[in-house]
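All of the numbers you see were taken from the coordinates with simple rules; none came from a lab. Predicted model, so just to flag it, every value in this text is computed and none were measured. Cβ atoms are built from the backbone, for glycine too; each structure is taken alone.
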Structure P
């Protein structure tokens, strides 16, 4: 028999979990959150937030060192590694405390410990069983090493890379997706030598090739050694360094960072007991409203299909909470989940790449505009970036949008909104953008689709 009962219990207090809990509470449900670590989960404490904090420092340092041409001479700009680490800690602690405050404000009970399902679909934590009307699983994902290599003091996951006590002289990053590219981009600007290795034929494999060309060119200009189409092999972990080969090359580095993938964190959830099924990829099987094979249990975020992104988990948390509460809701459109990579330059996208659209048999046209084509690109020294739109010829539907540039991750929201509201290229061509802003490139890229861009 349960010691205490709630209408909704959320297991995991990361972005998806805390949003789900707050939404359930807003709908009048008695709600509890179970968390084995810190409030805010891995994203807030070990991944997204620490990473972006560290990247911001890299950006400021780089600007300070290279600002003479805009009339600002900075002498002696240098990195204070200890202060950087302290700021990273302070930012995460502040936001984690903020999440705790939101739990208190919404009268959500916070239960510390590792939660697992019972056969009845309730939740057990530290030997105590809590009765649940509904359960939302939001335990996220954990890092995976590469075959034949284990994590150690010298072979790091992404959090290990962001939390080093001292700045290394040289690192190698395996996996040039979003996380790996962000690590490489930060460390090269700190002054560390960086080797970036990707087994596939391009860095940022999920992104449009035109965008990737800009990023790769910039990475190489910054001094990153970029190697694509090359697996890492013959890894030899020593006391003070790691040796390995990649293609015809070899390297010795202070640390080897593996940023090549993650798996759902389901080990402690006792899914079998509750009859919760996994799909063929080892992720929790859910319907469009995030409900699992057990009608009492929902799952969101990195546990389920789709991209492993915090904002996707948050929106799925809303859907799960609303569905579990019996409220009207609508499913997450996985085709409209924006990607955001905070390397330099930033990369953001939504929908299909040009290649993916062609593979689907769509008859498309594209519009491209370099950021240097609009005045703000020159003002803000962001001329090398680009906006690219992929559009269905027959109906003018925007099926993909891609941005590379220093403000890309903020700018992509406009295109997500237009696509979500089923606005076509004709509507976007008539939306006024404030001048002078980088966002004007979106307007001219839209007009470039039909070959009437002003600044092309």
Structure Q
């Protein structure tokens, strides 16, 4: 077996990407099944709720205050509960950053890719500027998601090297915006290649180490994706093989061009999108469920009565071992903190991961007494993110529970009612006026699908 690269591979990748974009450009919203309509609406409403939730964070508020130095009465609406409107690119950065902050946005299990978050901040800004209909926004989201998800599967890295928030998001935004502007397939192809040269090499370990700059990547990348479309319209473009050059030659990914045309006209990648109930890295959701099951089976636990715990988890989860997280982001990516704060609070909500939880003496002590080991045997999809939690109490009692797969993924999917509950929890009290329109969009009501997003967001 040789590791040498075929000289034909860049061309193969280019041709298959062209085929993919040409094929998707023929997609008519009204010809799609209600099942697909429903899933796209769920992804849209889910990530909107995450954006709204993120705007409540004090650090996000400080970022927004810096951005609104460019406030404009004719600008784009922030989803922060105020009537502030700022320039389009600043709004994309702010909403994209907020969408990532609470770790409540959805993702894609087959690759490290959060396709909704990569498209939606740019889409809602552009839709407000263009006075576009909601159904056109949803179609653009579907196509943008498909392109970036297939590219994420096409180019893969060993272990957890790069985070897609920095390395992929610009492409998703460019594909979605090009679609919303009704560009030709050729123009979208050029925008995708151009956007690939505007991505950043964001290290995955920045999330584990709690570097808050990581949370800004989706917004900054989406803004670059928007600019890529603007510049292609001016004739400022990259090469036809830029995508391959960036991800294969520079970032060192393996490449499988065939994935770009897999199952065309048969399935949609967005059908594999997952949704989040818990405000932490999805790799830790099974650990949350295992901890909650112990509480449900044995009643609320006094954390001070736990002498030690052992968490058996998958290889991705084991890479998230960090017994001393120093930022809220690090806490959401620390398996020790995820388990400890869930046991203390009985849940893994945004409040369970606030700054106070990081330095709570009970949680700190428990984190230092949690061992992270590999789950044996290694399980295959869809149960490839399992958790088994063993708790030893000071009275000698041992409590054990496991979760092979947390709710929200394609194997245990959310229903639209779950997204509606999430909307009610995260939108009411912050942007209450948006609750009814979002629920109507979620339930595919024609009068809201045919409405202009600008009319909805600007009341």
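Thinking of P, Q, which structure, once distance in nm of label points 7 Å out along Cα→Cβ at positions 62 and 166 is computed, gives back 2.6?
P
Here relative contact order in percent (Cα under 8 Å, 6 or more apart) has been calculated and equals 15, so which of P, Q was it run on? Label of the originating structure: P. Quick check on the output: 0.70 is FRET efficiency 1/(1 + (r/R0)^6) of positions 22 and 134 (r between Cβ atoms, R0 = 30 Å, to 0.05), derived from one of P, Q. Which one produced it? The read-out was computed on structure Q.
Looking just at Cα Rg over 2.2 N^0.38 Å, for residues 46-277 alone, which of the labels P, Q belongs to the structure with the highest value?
Going through P, Q one by one, Cα Rg over 2.2 N^0.38 Å, for residues 46-277 alone is largest in P.
If helix-only ellipticity at 222 nm (-39500 (n - 2.57) for each DSSP H run of 4 or more, over all residues; to 500) computes to -10000, which of P, Q did it come from? Attributed to the structure labelled P. From which structure (P, Q) was FRET efficiency 1/(1 + (r/R0)^6) of positions 374 and 438 (r between Cβ atoms, R0 = 30 Å, to 0.05) calculated, if the value obtained is 0.15? Working through the options, I get structure Q. Of the structures labelled P, Q, which one yields 21.7, 72 when Rg and Dmax of the Cα atoms in Å is computed from its coordinates? Working through the options, I get structure Q.
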